[in-house]
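I've put the structures underneath this note.
Read the figures in this text as sums done on the coordinates, not as results from a lab. What you are looking at is a predicted structure, and each value in this text was computed from that prediction instead of being measured. Cβ atoms are built from the backbone, for glycine too; each structure is taken alone.
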Structure 1
């Protein structure tokens, strides 16, 4: 088989989707080492893959709401001159870049797994597959289509020594504690969020029953939730709130320093699992078999209410997430001790 000289991956976001794309990216580069690999990505997800050894060129699409933002990215794509475009995003926006890339070979998912008529923008498609299998395996189907059978599954997140050192400096603030449990309290989808009261209850259980320190993590949008959890727990010297204080790669460094990461279904969950650290995912409306922490599906704590998984972004009562008890999560954290 003759391999393309240049491949452009279109995977704009979100962070979890980008992380789950990495085994495919690594498989393509390992199987075609002379191939030049480009990646069209958005700024919010770019920092976690910046400097990735399998990617030769990143093209950043700034979503400004103006045509000029898309035009700048499209200009770079045309300068790159890909021989093959692979649309992993499968939405209308990615279809625009696929169609106007100037590339003759445009590869995408089969029609059943496409959204927003994106199947119309590709002239090659992988074979129909099961939309319920884990996204890592679904993305790897593209490697099989290109003749790269049974590739090694490897994420490789470029967390530098500096990122680790900066995380270590943050952890020096823990005055006591033999080991760290990281609680990643945020989630972009409201329905994926475990209530603050239950995070606080879990934090208190860890501090009262063990000698571990607890570190709260999340984005700047989670700072208010972090403050509420801290106030509910009380002033404990083994509790640190780092919400909104780390970059994505510093967050990765923190996860590498933790004994266990407990997290909702969100981008940092995939970062933690990809790095190989022990990761416990809390799942309600989403199916962990499809989007769970790939390396730690056996550690998922899942709601068993009748309406889950529903896939909804918003829920009026969060019944499925509230059904996950702090005691159940605590037992999962220390199940190996």
Structure 2
């Protein structure tokens, strides 16, 4: 559970939030208490209502929080994702109750969603048996497959595609995502093998053309801090943080990193990967490593995590360098 502080809302904020609550409940229902959940990039408030319900308010990060380019889209993306998934009525995906977009160029957006209960996989992982962990992985694979049943006419971010500005090919859309994070790293003068990364991604880029149907994928799906477990049953009870969702390749989800046989079983995918799938997974590993390294310079400043990400990046680049791809 995230640490929290209980606070009283100031009159302006109380008026704004109660106006939003009035759209969801009868006018007699109001906010009794607000708890700020700490340790998150975006502002999170747990709202206790007078009718006994609890909701979660997610707003923008504080004004001094540095963000990577793709993180600036997270709030709108999460709202669009939850709206798309509403018809699935999956109990592990929270219900979106309300989204307020920015009312002016520098205005703030926020969303109100169902409050999901549970303890994160990151907190409970060491307490799980191998059988319990395999069951969780199967469930995560199933969730990735469920999400991927949604398709779109173009590739790219959810806001892009909704605005009719999506890309015709996954190769082009992924290239845009890669360049964004490389530019984030260059802006901070982070030492990375930029030329090698661009050369290898360009050389192997044709393999991305295997992906011809834009499917909904949450890039961070499976991240231990985003998976909630039932404390007693030790099963998946919910997922949070969907800002990384996009229209692309289902294999880009973090849960497919490595060789998770249980995940593949849960997703209903073949256990043996094709050469093309293996190369695409390497390319996504490379992208994630760059994101993890860059994030350390923007906010986290965890040298151990940066070292691990750099080591993984260099291993991935070496593997890409010895890989050939020939379209059949």
Origin of the value 0.95, where FRET efficiency 1/(1 + (r/R0)^6) of positions 46 and 294 (r between Cβ atoms, R0 = 35 Å, to 0.05) was derived from one of 1, 2: 1
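Can you say which of 1, 2 returns 3.7 when distance in nm of label points 7 Å out along Cα→Cβ at positions 62 and 134 is computed?
1
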Parent structure of the calculated result 4.1, given that distance in nm of label points 7 Å out along Cα→Cβ at positions 102 and 182 is the read-out and 1, 2 the choices: 1
Percent of Cα pairs over 37 Å apart derived as 18 - corresponding label from 1, 2: 2
Of the structures 1, 2, the one that 21.5 was derived from, the read-out being mean count of other Cβ atoms within 10 Å over residues 86-93: 1
Comparison of 1, 2 - label where mean count of other Cβ atoms within 10 Å over residues 14-21 is highest: 1
